[in-house]
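J.: Given below, in the form of structure tokens, are the structures.
What follows draws every value from the coordinates through simple rules; no lab data is involved. Worth saying up front: this structure is predicted, and the values here are computed from it rather than measured. Cβ atoms are built from the backbone, for glycine too; each structure is taken alone.
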Structure P
């Protein structure tokens, strides 16, 4: 039996590309976005009462990872990207129906718009449903996961002086915690775990309308090189 579903809204996110997005929600509290609700859910009636809620579950589509042929096994980044496990034992983006879920902080509620933080969603992500987080039911004290029993270890992030000044100036323009966003995302080391970066190799990712570049001056440490307005 097939059943068609339609998005209730679209996320406008600080993450403009998949690289450097945190692999779980809340790992970058400074990551912000707005969920724009689509008709008929853009009326105030649909979100009435949601102002009493601090966090919400978002069910969404991995719209840039949809596949016609289901994968039975995947290679999760958590295991270095070189070990295969069953798709249902992971939260990999390659899902049988392309469905993801994230619990995010609800900063503000407006008719037709939800302001969010701690997100791990790509810009343009279609949201299929919104559900309030219920602490007594959704938090399981004795839960465990042997594959992901703790957050990923963080690595130090430092800045070229000019890059930090650029980020601070752009943060004022955007009205966003840009320095914190960059540090929180890069500290999780977004490069593939199997890749051994050389000091002369530059990496880059887009946050809001800015291209951020960094390198690894030595193993286990990142230095931000520049923060520039995106050209495309």
Structure Q
């Protein structure tokens, strides 16, 4: 298990509290060995990232306060570019440019990504930078395309995130939420199963009718 996340998160005070109130064995003890360095995204992490249509991103303001922004788009708009890099097209918003300007001053970001139907969530740290659309139109074009779909919203810049570390959370306290697409896909699965079962019953009925017909003929 890579312990880079623990080295980034747990300081002396959290270590003291974990040792006093519980949690040191499960968490803080990971910092007793040398830092393993940045994490690489594996199959599980890539799957949840590619499957979400929303996430929260935290940056640091010039005054030192944390700033959290909600981002959403078509499923897959947060793209996995390689084992260490994420990217997304930055849609035009309310023109405050807080997140973008924060990244000009401090490139550290924290992402909170949740899969509500499956009650899964991951916290991710990274270092991000913005690339204006005019400076790299090919990158912007790449991030605007999700398979055969192209994002219709006005995209002003690309955001690239170099992954530093991540940690999976337990499913406790996650309230399952289901969107229309998920419910439609789930209904299609049950509908297909119902159709298959109906065909099986019709075949069984036809076989029983044939057996009854043969039995009645043999009794004559």
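J.: Taking relative contact order in percent (Cα under 8 Å, 6 or more apart) as the criterion, which structure among P, Q has the greatest value? Don't jump to the answer; show the numbers that get you there.
T.: Numbers: P: 27; Q: 19.
Top value of relative contact order in percent (Cα under 8 Å, 6 or more apart), among P, Q, belongs to structure P.
J.: Matching task: 0.65 is the computed value of FRET efficiency 1/(1 + (r/R0)^6) of positions 117 and 141 (r between Cβ atoms, R0 = 35 Å, to 0.05). Pick the structure from P, Q.
T.: Q
J.: Moving on. Out of P, Q, which structure matches 34 when percent of Cα pairs over 34 Å apart is calculated? Write down the numbers at each step before the final one.
T.: Working: P: 18; Q: 34.
This value belongs to structure Q.
J.: Comparing distance in nm of label points 7 Å out along Cα→Cβ at positions 181 and 197 across P, Q, which is largest?
T.: On the way: P: 1.9; Q: 2.9.
Across P, Q, distance in nm of label points 7 Å out along Cα→Cβ at positions 181 and 197 peaks for Q.
J.: helix-only ellipticity at 222 nm (-39500 (n - 2.57) for each DSSP H run of 4 or more, over all residues; to 500) was computed and gave -11500; which structure, P, Q, did it come from? Display every interim value, and only then the final one.
T.: Details: P: -3500; Q: -11500.
Considering all the candidates, the number was obtained from Q.
J.: By the measure distance in nm of label points 7 Å out along Cα→Cβ at positions 85 and 101, tell me the structure among P, Q with the highest figure. Can you show the working numbers first?
T.: Details: P: 1.8; Q: 2.8.
Checked P, Q; max of distance in nm of label points 7 Å out along Cα→Cβ at positions 85 and 101 sits with Q.
J.: Tell me which structure, out of P, Q, gives 11.5 once mean count of other Cβ atoms within 10 Å over residues 45-52 is calculated.
T.: Working: P: 11.5; Q: 16.4.
So the calculation was done on P.
J.: Let me ask something else. On distance in nm of label points 7 Å out along Cα→Cβ at positions 93 and 133, which of the structures labelled P, Q is highest? Walk me through the intermediate numbers first.
T.: Working: P: 2.3; Q: 1.7.
Structure P gives the largest value of distance in nm of label points 7 Å out along Cα→Cβ at positions 93 and 133 among P, Q.
J.: Out of P, Q, choose the structure whose coordinates give distance in nm of label points 7 Å out along Cα→Cβ at positions 13 and 37 equal to 3.2 when calculated. Could you put the intermediate results ahead of the total?
T.: Numbers: P: 2.1; Q: 3.2.
Source structure for this number: Q.
J.: Identify the structure, out of P, Q, from whose coordinates mean count of other Cβ atoms within 10 Å over residues 149-156 was calculated to give 11.0.
T.: Details: P: 11.0; Q: 13.5.
The read-out was computed on structure P.
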